[in-house]
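Peer 1: Given below, in the form of C-alpha cells, are the structures.
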Structure I
C-alpha cells in the first residue's frame, strides 16, 4: 500500500447546501462537504469563516439540502462565490427559496431532501470558523422522491458526493445490499 500521510479524504463526503438568511432577510446558500450524522437527532458540519457563519451568528436556524446531479453546477457555484462579493449570487443559481415552516431559514425547493436544523453547540469557535452540532428539527422530502410506501427513495434523488482526491463530484450509484441484514449470511 502507498502512504499519503494526512489528507481530508474521508469518503464519500456529502455535498451539503447550507441555507440561511442574510442580514437584509434575503436567502443565502453555501456548499459544505465536511459534515455528517453526529447522533440520532443531530448533525455536525465544519464551518469556515463565510457569510453563512455571520448569518448563523445572528440566527442559529439553518437548512441543509443534499446536492444532486441536477443541482451540481449551481451547488458548486455557491461554494466558490461568496455573498459578500456577489450580491446577485442566489439569483444566478435559479433556485427557488421558500420560508421554512419549522426554522427561520430558507428551503430551496430545487432539492429533493432538506433537513431543517438549529445549532445546539459551536465547537472551537475562532476567526477561521468553527464546528457546529445541530439538532434536526424536521426533514422535508419532495413527494416525487418517495417510494410507494411513503419513504424517501434515495436512488431517485440523484445525490452526489464530493471526491476530495481529484476534487470531483461523483453520483451515488446503485443499491448493492441491505444494511443490518446481508451480514447475517456469515453467522
Structure II
C-alpha cells in the first residue's frame, strides 16, 4: 500500500473496493436525458429507498424545491455554481453519483477517509474527504438536532480547495487532541 503526502497528512493510494465505478455518459450512448434518469435512479436507490445513516444518526435530504420531479439535494450534487437557481450540471459530479452513500456509510472504517466538523455561517457541517490514487472527493453533511442533512458532494479539483480543507482538518484534529 502506497501513500502520498499533502501538507503533512498521508493519504492512501489504494482504491477502496467498496467504492462503485463511475457512471459514464458514454454508457448511456451520450444521451443526456437517459443519463440523467440513470444517475437519478442511483440517487433514489441510495437516499430515498435505503434511508442511510451516518454514524448511527438518520440522514435526510433537502427535498424542496422539487424541479423536474427531482429533489433539491440531487440537483445540488450534480451541478455547480453559486446561484442556486442557475447551477450548471457537471459531468465529474454526475459520474460519481454512486459515491456519496458508501462514503457516508464507511466514514468510521476506511483509512482513505478523513472526517471532521467545521462551521459555515451559523451551521455545523460534517466533511468527509475521500482521497486515493489522485482522486479527491468531498461529501458535506449539515448537522441538525435529530438528523444530518446531505448537503452536497463533489470532486476536489483545485489545489487551493485541498489546502483549505487540509488546514481545517488539521485544526479540527488538533482541537480534538486537547
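Values quoted throughout were computed directly from the atomic coordinates according to the rules given, and no laboratory measurement underlies them. Worth saying up front: this structure is predicted, and the values here are computed from it rather than measured. Cβ atoms are built from the backbone, for glycine too; each structure is taken alone.
Peer 1: Match the computed value -8000 of helix-only ellipticity at 222 nm (-39500 (n - 2.57) for each DSSP H run of 4 or more, over all residues; to 500) to one of the structures I, II, and report its label.
Peer 2: Values: I: -3500; II: -8000.
This figure was derived from II.
Peer 1: On distance in nm of label points 7 Å out along Cα→Cβ at positions 35 and 91, which of the structures labelled I, II is highest? Each step should come with its number before you reach the end.
Peer 2: Details: I: 2.6; II: 0.6.
Biggest value here belongs to I.
Peer 1: Taking distance in nm of label points 7 Å out along Cα→Cβ at positions 99 and 115 from the coordinates of each of I, II, which one would give 1.8? Provide the component values of the computation, followed by the final result.
Peer 2: Details: I: 2.5; II: 1.8.
Answer by label: II.
Peer 1: For which of I, II does mean projected area of the Cα convex hull in nm², calculated from the coordinates, equal 13.5? Mind dumping the intermediate values first?
Peer 2: Numbers: I: 13.5; II: 11.2.
Of the options listed, only I reproduces it.
Peer 1: Follow-up. Could you tell me which structure in I, II was used to calculate distance in nm of label points 7 Å out along Cα→Cβ at positions 59 and 83 as 0.9?
Peer 2: Working: I: 0.9; II: 3.2.
Corresponding structure: I.
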